[in-house]
Structure 1
């Protein structure tokens with residue numbers, strides 16, 4: 001058994017050809033999608049990077065592991081405590097430990113552990129290749145490491161190789177010699193001049209006038225990404241920069257496939273292609289960031305080509321990334337852990353069976369503190385800390401008719417909001433009842449002063465708002481976040 005996992009940072013599925021994108025960004029990824037199962041409604045339960053990959057690794061929600069933030073007490077998993085044995089349980093019931101229990105050698109080419117000091121990422125890995133730039137590397141720095149391993153080991157049996165690319169992550173970094181294959185192709189239709197004008201009135205980090213988080217200074221070392229969105233030309237620079245990152249990465253994925261074909265193992269290789277989170281490109285007025293618990297941030301691609309399983313199938317059931325662990329356990333014939341929160345969707349791969357969930361609860365506590373419920377056509381969002389965006393406490397979007405979240409229907413659909421709140425409260429009760437600590441980490445984040453990326457920046461940001469004709473927002477920001485001015 002051989003498995004290749006392509007872990008593609010910050011990749012929103014609707015910018016891939018196999019998910020219906022109008023640009024040819026991903027021919028190599030699309031090929032695998034046509035030979036396997038494409039999951040259309042697949043989500044990280046906790047965003048962004050560190051919480052999402054912790055859920056993937058552990059098969060558990062952030063509300064159980066404690067990892068929901070990028071800093072503070074909730075950037076590290078809870079300790080096992082007095083019941084810890086000679087080894088952590090994570091050694092056995094992690095993603096890598098599950099492959100090990102099935103007899104596979106586990107290998108990772110990734111800087112992720114170093115990026116967030118997420119040393120738990122290494123639990124169960126046999127070989128670790130840290131590409132060394134904490135997620136700031138481009139594909140040409142990752143691919144040679146993976147190709148070298150494939151050349152030395154690809155023809156052997158019983159391995160899983162995890163390769164982590166970062167090119168779609170800000171700052172967009174495809175080298176200049178790659179050019180721009182999309183310069184004459186249309187932009188997403190919903191992003192109009194009128195939409196840009198409305199977005200420029202908004203406040204908050206990574207909005208149209210502060211693409212670089214709290215300022216608009218472009219980085220000359222990354223010319224594919226503008227410092228602010230002023231017009232359609234700068235919008236094109238932004239969208240093309242992101243799409244070039246995807247296309248450049250896809251070309252390197254093609255190199256891996258060619259090397260595996262040369263080794264004679266590509267045809268019977270299991271391939272899993274996914275991401276940690278998506279990337280807002282105008283949704284909720286946010287550009288080049290993954291800072292909310294919305295559809296665009298939390299929806300990720302999942303493509304599985306497994307020998308002997310379904311080919312060319314599309315599954316539209318609701319799934320979390322933490323469902324992968326029990327799925328792999330079933331496929332590999334090893335016991336599932338009693339600590340996992342995931343639910344196996346192996347039947348979707350074997351028999352095209354519908355085994356999706358009735359609803360999902362999504363969380364974000366690194367930039368804002370939000371919990372959302374995704375059910376039916378609806379996305380209901382509850383905000384506890386707005387990350388300086390002035391979001392209302394409650395938002396509601398019909399994803400079926402409004403996939404880019406342009407029209408908040410909360411005030412017009414009180415009944416739908418009430419149903420979402422009931423679903424959320426039931427989920428929250430179940431999570432607390434099955435939590436070792438019975439403490440919600442979202443409230444720990446707020447008690448420690450808020451999300452990491454929204455701490456200590458408001459005073460200076462208010463000065464910028466006053467200087468950029470948005471001083472109207474300052475009194476409300478001060479009222480909502482008095483501790484930032486204490």
Structure 2
């Protein structure tokens with residue numbers, strides 16, 4: 001996606017490189033009008049009973065389900081995810097239902113005694129800066145709890161997936177959300193920075209790169225706008241000697257290559273106990289070789305193009321550097337003829353003989369490539385898992401859940417899984433440590449960022 005001299009946003013499809021969508025940037029008058037309408041609508045919405053707000057979100061979910069047959073091919077055209085995966089609605093439904101279920105308890109007053117309580121007041125106006133890799137799920141992580149809590153929302157959809165914002169707006173209109181309470185705005189980086197810097201919104205969430213998160217923090221500095229940031233990841237997995245290797249292979253292949261590896265919590269490095277090393281490697285490479293790279297509109301395609309040729313070029317360079325430094329590639333290029341060596345169609349790759357001197361084991365790849373190292377045991381695996389600037393998720397594959405919990409307490413990550421990966425449980429906090437972000441979404445903690453505590457101390461005269 002790029003902005004041209006006429007201030008249009010142009011989505012170039014990774015499917016064929018042609019223009020798929022063009023949208024004008026919002027004018028300053030349109031931005032000011034959206035802000036004013038949101039403030040007006042929010043005051044009334046905050047007084048609407050919670051059960052009515054919950055009912056609106058359930059109608060929104062039904063409207064999104066009705067739109068899904070159109071949304072699935074739109075996602076394929078915009079960012080390359082194969083249609084065989086039927087979009088994001090199943091996970092969206094899980095999250096909306098979970099947030100509606102948790103809202104009454106999360107937003108309930110905490111009574112401290114007679115006449116004394118702490119209530120959750122809405123933050124006010126929430127800005128959602130959404131990414132392109134999961135344009136519906138990541139945006140909904142904030143939009144749904146924000147609206148449930150009584151806020152107004154402005155969505156800045158990702159440049160690569162502009163139609164997602166329009167689908168949100170359409171579904172919310174169908175659900176009967178009051179006019180002005182939600183606005184989908186096509187904004188430039190400069191316009192977004194002005195919103196943040198001028199304190200025109202009360203809370204903002206950003207999902208994207210570490211550098212993007214730093215830019216958001218700089219823009220908001222001094223405005224007292226609160227922020228939730230979900231940033232990059234270099235998520236590790238550890239396959240213990242006592243693991244069910246077949247289960248680990250199935251889970252980790254999917255965790256590494258789903259969405260062409262373009263997942264914040266995708267598995268990018270794997271440490272395997274020496275006792276099961278060869279068995280795991282052989283099975284993992286065999287499973288990865290079964291992916292079919294090609295046109296995402298073809299139901300037989302299981303691996304689509306990356307969202308942009310530039311992203312694919314960065315991944316190719318990381319792989320090239322690793323191989324030049326002694327890494328071994330375990331998948332044959334002949335199996336993936338759609339990868340011509342340039343452009344967004346990029347074959348999956350499994351690298352061995354890697355180490356932490358290589359960027360492929362230290363810097364975010366965000367593509368269908370994973371490095372695998374052999375380790376002697378728990379302590380070596382733990383040291384390598386924590387040897388990272390990132391800390392979004394990690395996974396341990398073992399039949400000993402007590403050992404998994406002991407390791408999880410020492411792994412530096414926002415979420416630690418056992419025998420699964422690459423999943424957001426909407427009843428748990430979604431959060432990261434180190435360069436992977438700050439704040440939390442989902443679960444009861446997801447309501448904290450879009451509300452503020454307000455104390456009531458009422459004494460009889």
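Quick check on the output: 0.10 is FRET efficiency 1/(1 + (r/R0)^6) of positions 116 and 244 (r between Cβ atoms, R0 = 35 Å, to 0.05), derived from one of 1, 2. Which one produced it?
2
One of 1, 2 was used to compute Rg and Dmax of the Cα atoms in Å, and the result was 21.7, 65. Which label is that?
Checking each candidate, the match is 1.
Computing relative contact order in percent (Cα under 8 Å, 6 or more apart) for each of 1, 2, which one ends up highest?
1
Taking FRET efficiency 1/(1 + (r/R0)^6) of positions 76 and 188 (r between Cβ atoms, R0 = 35 Å, to 0.05) from the coordinates of each of 1, 2, which one would give 0.85?
Label of the originating structure: 2.
Suppose helix-only ellipticity at 222 nm (-39500 (n - 2.57) for each DSSP H run of 4 or more, over all residues; to 500) works out to -9000; of 1, 2, which structure was it derived from?
Checking each candidate, the match is 1.
Tell me which of 1, 2 gives 0.00 when you compute FRET efficiency 1/(1 + (r/R0)^6) of positions 44 and 332 (r between Cβ atoms, R0 = 30 Å, to 0.05).
Traced to structure 2.
Read-outs throughout are calculated quantities, based only on the coordinates presented, and are distinct from any laboratory measurement. Quantities reported herein were computed from a predicted structural model and do not represent experimental measurements. Cβ atoms are built from the backbone, for glycine too; each structure is taken alone.
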